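Asks: In structure tokens below, several structures.
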Structure 1
């Protein structure tokens with residue numbers, strides 16, 4: 001997890017936060033790694049015996065035991081397969097979170113189980129792995145779910161869609177590929193800081 005800590009560095013951008021970089025187990029991937037030789041995350045509720053949801057539950061319980069966890073400020077973010085797992089966490093454990101940020105992923109299998117929450121979605125227009133059109137469908141569905149109005153410019157590459165029910169959607173659409181943009185972590189932290197559970 002040293003690579004994730006260096007790449008995302010949320011702990012540097014929000015030093016007051018408790019930041020946990022969870023490591024998935026070897027998991028067959030839908031788009032890559034069908035043999036499951038690399039770490040990944042379960043794709044749907046009930047898969048892999050819900051091992052990854054149970055892992056999340058155990059991590060959160062341990063954090064609450066050892067630290068003062070602000071129940072109004074628990075967030076999830078992930079890139080690619082981790083982004084899809086972020087949407088799965090929203091579907092399966094959404095009541096525990098204040099907001100979400102997913103990158104280079106879709107919520108296709110989780111959409112029907114989502115309840116409105118603030119969310120940021122990061123997508124590259126040139127993503128050849130998780131096609132931009134697929135991600136656009138997810139972003140459109142999230143705006144409908146969260147009852148969002150017209151978008152307004154926010155940060156670089158970002159559009160913020162205000163929500164009638166207090167669950168805005170921010171889209172971070174960059175010109176790049178599947179790679180996680182270097183300026184995304186700071187933008188995610190700014191988004192998370194603006195949203196706490198009521």
Structure 2
């Protein structure tokens with residue numbers, strides 16, 4: 001693993017968490033007075049998904065801290081050294097990390113005050129069908145999935161592989177839950193939207 005990766009990852013992680021979660025949540029709250037982080041309030045099936053959803057970033061932070069602060073302990077994460085040695089994989093991963101962050105930020109901006117983390121059953125939200133939502137019904141989740149792939153390619157090991165697979169599985173379940181909610185909320189408008197725009201791309 002190069003020194004550049006060890007420097008890049010913590011900086012990137014801080015920027016990602018701040019811009020995608022903290023700043024965007026603050027912007028929505030400042031404008032609407034609504035806490036967009038709905039995952040904290042859910043129970044039942046959605047609560048179970050929420051717990052695992054929160055586990056993904058926490059596990060990612062743990063991996064980055066291990067890589068940066070305790071490099072001698074990195075071997076306990078079962079690195080895939082054969083993949084680490086492939087420069088094209090590392091560069092591809094870095095590219096996916098940067099592109100996914102930009103893509104998520106654009107998607108969140110275009111979603112505006114309707115953006116939520118979780119299913120908001122209290123406050124109605126508008127159905128966003130413009131911008132990147134013209135080519136993907138779930139551009140933010142698409143960006144998160146791509147981000148997980150990029151993270152794995154930059155530091156390929158058993159831990160990041162598990163994080164990637166678990167994260168993508170949780171995203172699939174969360175998308176299904178949110179689509180059920182949007183169907184109830186927007187009825188025929190959402191049905192027509194689904195007919196014209198794919199779930200992912």
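The numbers here are math on the coordinates, done by the rules we state, and not lab data. Remember, predicted model here, so these are calculated numbers, not experimental data. Cβ atoms are built from the backbone, for glycine too; each structure is taken alone.
Asks: Kindly point out which one of 1, 2 the value -22000 was derived from, the read-out being helix-only ellipticity at 222 nm (-39500 (n - 2.57) for each DSSP H run of 4 or more, over all residues; to 500).
Replies: 2
Asks: May I pose another question? Ranked on mean count of other Cβ atoms within 10 Å over residues 86-93, which label among 1, 2 comes first with the largest value?
Replies: Greatest value across 1, 2: structure 1.
Asks: Let me ask something additional. As an exercise: Rg/Rh (Cα atoms, Kirkwood Rh), for residues 38-101 alone, calculated from one structure in 1, 2, equals 0.96. Which structure is it?
Replies: Answer for the origin of the read-out: 1.
Asks: Going by relative contact order in percent (Cα under 8 Å, 6 or more apart), which of structures 1, 2 comes out largest?
Replies: With respect to relative contact order in percent (Cα under 8 Å, 6 or more apart), the highest-scoring structure among 1, 2 is 2.
Asks: On to the next question. Which structure, out of 1, 2, was mean count of other Cβ atoms within 10 Å over residues 142-149 derived from, given a value of 18.4?
Replies: 1
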